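There are structures below to look over.
Every number in this text was worked out from the coordinates using simple rules, so none of it is lab data. On a predicted model such as this, the values are computed, not experimentally measured, just so you know. Cβ atoms are built from the backbone, for glycine too; each structure is taken alone.
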Structure P
Amino acid sequence: MKGLLLNIAISLTAVAISLFALHEARQANDPSRILEARGLIVRDASGVSRVEIGAPVNGPMVLGKREERVAAAAGILLNGPDGNERGGYLTVDTGDEAVLTLDGAGDGSEVFKVVANEKAGASLFVIHQNGSVAMLTTYQGHPELRFIEQDGKVSYTQGAKE
């Protein structure tokens with residue numbers, strides 16, 4: 001009798017698990033099912049934040065210290081193995097900008113940046129650690145290529161209106 005009750009209990013448990021799994025599978029395929037959140041942090045095996053998605057996102061982590069962001073923004077941040085920000089894709093709440101950056105591992109300085117703004121056009125910056133910059137831009141209403149030295153002096157401009 002004990003064996004029969006055990007078999008019935010196991011059978012009922014199997015049926016219940018099967019029904020639950022079927023229900024969950026149907027719900028997972030439901031196109032109206034949406035996960036909503038203000039943020040998501042993906043951590044690596046060591047517990048370090050490697051990807052952050054948020055509205056708004058946190059301020060940048062630079063050399064282990066949380067800094068303030070210049071303006072509130074929403075988007076996706078990519079962090080290095082030490083948790084420091086290494087880049088991201090953001091929309092800025094003020095100024096109507098979308099920004100894509102790749103940052104150096106050292107002090108978090110930007111080394112590649114694209115800024116898009118409906119009114120000011122788009123600009124691409126390739127930045128050396130010494131501060132010199134190659135810039136391709138349309139912010140003045142026409143395409144320009146500029147090389148800017150570390151002291152801020154423009155050493156080359158092509159495409160500017162004469």
Structure Q
Amino acid sequence: MHYKNDTITIREFTPEEFPLFSGLFENENVTRYLPYKTPEEYKEMFDKALSDYTEGTFSRWGIFNTQNQDFVGMCLARIFLDHPEQLEIGYTLGEEYWGKGLGTEVCKALVDYCSSLNSQKDIVAVTDLDNIGSQKVLLKSGFSRIENLIREDRELAYFILEKG
């Protein structure tokens with residue numbers, strides 16, 4: 001996965017960029033709607049992303065400001081664990097990048113990437129029920145909200161972009 005336009009660049013993380021990745025999750029506003037993870041779990045997520053680059057088509061990638069190379073956030077595309085017949089996309093942006101239309105750009109890039117894989121799988125995304133900002137981004141990006149997804153520990157807003 002590599003994407004670049006005038007605003008954002010989405011690319012593989014380098015091993016030296018772990019402090020950027022982990023630093024993103026140190027802001028309480030950024031993690032408000034995310035499940036709690038320990039610093040060790042973030043390190044495992046990052047290491048898995050690095051190994052995924054050589055092992056397959058799905059992973060987590062860094063989002064950078066094309067103009068000044070500042071770290072903006074991270075995004076992912078993967079087989080959806082709750083429904084393996086679907087592909088899941090997601091993103092987390094640093095707070096200073098909220099409200100600038102970047103979430104919509106990242107969503108479009110991820111949808112284009114998943115669509116380029118010639119997969120017939122529907123593309124989905126989930127958000128915390130209270131994360132209205134991300135829900136608006138998904139609706140603006142062509143997703144439809146469907147029945148909430150129930151996991152053993154929580155209920156999530158569930159969005160789908162159906163193929164064909």
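Numbers for the structure displayed
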| item | result |
| --- | --- |
| Among P, Q, structure where helix-only ellipticity at 222 nm (-39500 (n - 2.57) for each DSSP H run of 4 or more, over all residues; to 500) as derived comes to -6000 | P |
| Winner on relative contact order in percent (Cα under 8 Å, 6 or more apart) once structures P, Q are ranked, highest first | Q |
| Comparison of P, Q - label where distance in nm of label points 7 Å out along Cα→Cβ at positions 33 and 49 is highest | P |
| Which of P, Q leads on distance in nm of label points 7 Å out along Cα→Cβ at positions 89 and 121, largest value | P |
| Highest-scoring label, criterion being mean count of other Cβ atoms within 10 Å over residues 17-24, among P, Q | Q |
| Of the structures P, Q, the one that 25.7, 100 was derived from, the read-out being Rg and Dmax of the Cα atoms in Å | P |
| Answer label among P, Q for the case where FRET efficiency 1/(1 + (r/R0)^6) of positions 25 and 81 (r between Cβ atoms, R0 = 30 Å, to 0.05), calculated from the coordinates, equals 0.90 | Q |
